[in-house]
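Visitor: Listed next: structures, encoded as structure tokens.
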Structure P
Amino acid sequence: MKLVSYRTENQEHLGTFINGHIYNLHSCDKLIPDNMNQFLWEGEEIMQHALRADRDIRTGKITAKEEVFYEILAPVPHPGSCRDGYAFRQHVEAARRNRRVEMIPEFDQYPIFYFTNHNSIIGPGDVMCMPDHFEKLDFELEVAVVLNKKGKNIKASEADAYIAGYMIMNDLSARTLQMEEMLLNLGPAKGKDFATAIGPWLVTPDELEPYKVPAKGGHTGNCYNLEMKCEVNGIRVSAGTMADMDWTFAEIIERCSYGCEVLPGDVIGSGTVGTGCFLELNGTGLLNNPDYKTQWLQPGDLVEMEVTGLGRLSNTIKAEETDWSILKLKKGKSQA
């Protein structure tokens with residue numbers, strides 16, 4: 001089932017996406033809430049109601065309301081939190097090699113994540129950026145999960161049961177802001193908090209069963225062989241597979257939930273797939289050829305991400321009409 005959040009006449013709704021059409025789930029079963037956040041808090045029982053309604057629409061058992069005029073939103077328009085992991089060794093290894101530093105052994109010891117701004121979650125459509133964001137503006141090709149159960153100290157062997165579904169994530173990054181503030185061993189903060197795109201819909205785990213593959217040796221949890229691609233202005237720039245995740249979502253959830261509750265509606269990203277951002281691609285290019293022409297996102301660029309079974313997430317980069325810059329607020333060197 002492909003769950004979609006959408007808006008009609010300034011009101012948010014929950015639907016299922018079937019063969020290019022959106023059908024309102026609440027109109028099929030009044031027990032199903034008409035918004036994603038409440039739906040996720042209702043847990044497994046209501047999820048089963050939605051799966052049954054989706055099946056009945058597909059088989060023609062019921063006639064559902066088909067939406068005609070709508071705006072697709074982020075699948076979870078108002079998540080309670082958004083964490084992003086660091087699960088692909090290939091990306092981490094390449095990024096460190098490009099900086100001429102050794103691979104960090106802690107990567108293979110435990111999964112890590114950071115909190116990003118859950119209030120800046122967006123879906124398909126425009127990404128509004130400030131002038132400083134265009135100082136090395138980057139995409140990051142990822143997959144994310146959404147939870148629909150509350151839990152604490154969850155073991156990896158049980159964690160997949162907390163996942164409501166999977167979706168594409170673009171962890172947009174302003175690299176100059178990110179790199180400057182991380183010199184002080186905090187962040188990424190301003191390098192990341194302006195926009196994180198997710199969507200176009202939330203795909204329930206049952207749809208991904210045909211793509212299931214074993215997790216990597218020594219790891220626990222579900223793993224799927226989903227091809228991941230990104231195009232900028234119609235030109236392929238990145239390709240990988242979700243099967244290359246070294247740390248599974250189950251293991252990331254295990255760490256996220258240690259000593260604290262995770263909640264329905266929480267979004268957790270995988271981290272960047274190998275070759276999945278310009279920072280890595282530019283670094284590799286310059287390492288191999290000093291004359292390599294680097295690339296960053298510009299106003300008007302169309303970023304399209306596609307993942308097998310999860311759809312296609314499209315965003316257009318737009319510039320805010322302002323010259324306001326926090327980079328220009330930097331003070332002079334301290335007199336140490």
Structure Q
Amino acid sequence: MSLIRKRKLTKNQTRQIQKNQETIIDDGTFATGVVVSHFGKQLDVQITALPDIMPQTALALGQIWRCHVRTNLPMLTTGDTVKFSIDDVAGTGRIEQLLPRTTLITRPDRYHKVKPVASNVAILAIIFAPLPKPATGLIDRYILVARLAGVTPLLVLNKADLLDEHPDVVQIYQEYQALGERYGFDVVQSSSMNRTGLDTLISHITGRLAIFAGQSGVGKSSLINQILPHAEQSTNIISVGSQLGQHTTTTSRLLAYDVGDLTQGGIIDTPGIREYGIWHLSADDILKGFDELNDLHGTCQFRDCSHAPNAKGCAFWQAVTDGAVLSRRVESFNELVAEAKQGASVIK
């Protein structure tokens with residue numbers, strides 16, 4: 001019952017927040033900007049449009065202002081477009097309005113509250129590599145994130161210079177490539193070591209806002225440094241003992257392609273996408289991340305089919321037998337559904 005009350009309260013709060021926002025009148029003194037960094041209670045906002053009535057403090061397009069958030073606004077995130085007022089004395093801003101979002105990636109936290117991760121994103125670039133060994137279940141989870149948010153997934157096999165030593169990863173790449181050809185997303189290769197495929201990757205994200213996600217150690221920060229040398233992202237090497245990477249990103253930041261013009265797009269690098277719990281999703285929600293299985297939805301012999309390997313008349317496993325669907329994709333779907341039912345919310 002406590003969860004039900006929380007959800008009802010959240011809906012009421014959302015309606016009140018919307019009502020409060022509608023009562024805020026822009027008298028011409030608000031600047032417009034995009035949230036480019038998030039520091040908890042404070043945010044950095046880059047000006048994209050000057051106010052009609054200029055304050056005493058000199059303002060210019062591209063300036064970044066440290067801002068507080070007005071009480072009763074919804075939780076903001078990197079990528080949000082906002083209107084904010086200027087405090088000439090304190091030299092800070094206060095965010096007054098959140099402008100409509102085109103997309104919003106969210107995740108539930110350990111307290112069963114849904115938090116925003118990034119907004120107005122067009123592409124979710126899912127980075128994987130020969131080392132550390134690809135976690136296909138995590139890749140599937142990120143594809144689910146993209147589908148639910150209405151964002152285009154882009155799979156990027158980084159460290160392609162190591163492929164000759166990892167034929168199993170070549171197979172994974174080819175399997176996702178075939179899936180992407182059927183369901184409208186691209187799968188590309190890259191290498192930050194020799195710059196192989198970087199031009200192709202850049203062509204997919206130029207002029208758009210992208211978010212990079214993937215296992216620690218797959219080279220996300222190194223890729224960003226190659227694409228945006230001014231970003232100066234910190235990097236770490238793979239642990240020799242564990243063959244795992246170490247997290248280096250601690251603050252959500254929007255790294256613009258053109259630091260003076262956010263309309264050219266950029267990359268959001270955020271630790272918030274590392275963990276994506278699915279306790280709040282139904283089996284039908286999770287199915288949206290598995291296009292080939294979604295095509296088969298409702299065709300099992302029994303309506304309450306569990307999709308277990310021994311389930312009688314299961315269309316999913318029949319498709320596996322026919323060679324139309326990968327068995328690991330059905331297994332991945334079942335694992336996510338089981339996790340949602342158990343209420344688990346943390347992935348390593």
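Visitor: One of P, Q was used to calculate Rg and Dmax of the Cα atoms in Å, giving 20.3, 76; which?
Guide: P
Visitor: Follow-up question, since we're still on this one. Where does the value 3.3 come from, among P, Q, when distance in nm of label points 7 Å out along Cα→Cβ at positions 73 and 201 is the thing being computed?
Guide: The value was obtained from structure Q.
Visitor: Among the shown structures P, Q, from which was the value 23 of relative contact order in percent (Cα under 8 Å, 6 or more apart) calculated?
Guide: This figure was derived from P.
Visitor: Which structure, out of P, Q, was helix-only ellipticity at 222 nm (-39500 (n - 2.57) for each DSSP H run of 4 or more, over all residues; to 500) derived from, given a value of -5500?
Guide: P
Visitor: If we compute distance in nm of label points 7 Å out along Cα→Cβ at positions 273 and 305 for structures P, Q, which one ends up with the highest value?
Guide: When distance in nm of label points 7 Å out along Cα→Cβ at positions 273 and 305 is computed for each of P, Q, structure Q gives the biggest number.
Visitor: Next question. When Cα Rg over 2.2 N^0.38 Å, for residues 129-208 alone is calculated, the result is 1.39; to which of the structures P, Q does this value belong?
Guide: Clearly, the read-out refers to P.
Visitor: Work out distance in nm of label points 7 Å out along Cα→Cβ at positions 89 and 217 for each of structures P, Q, then name the structure with the largest result.
Guide: Evaluating distance in nm of label points 7 Å out along Cα→Cβ at positions 89 and 217 on every structure, the highest lands on Q.
Just so you know, all these numbers are worked out from the coordinates, no wet-lab data involved. This structure is a prediction, so every number in the text was calculated from the model and none was measured. Cβ atoms are built from the backbone, for glycine too; each structure is taken alone.
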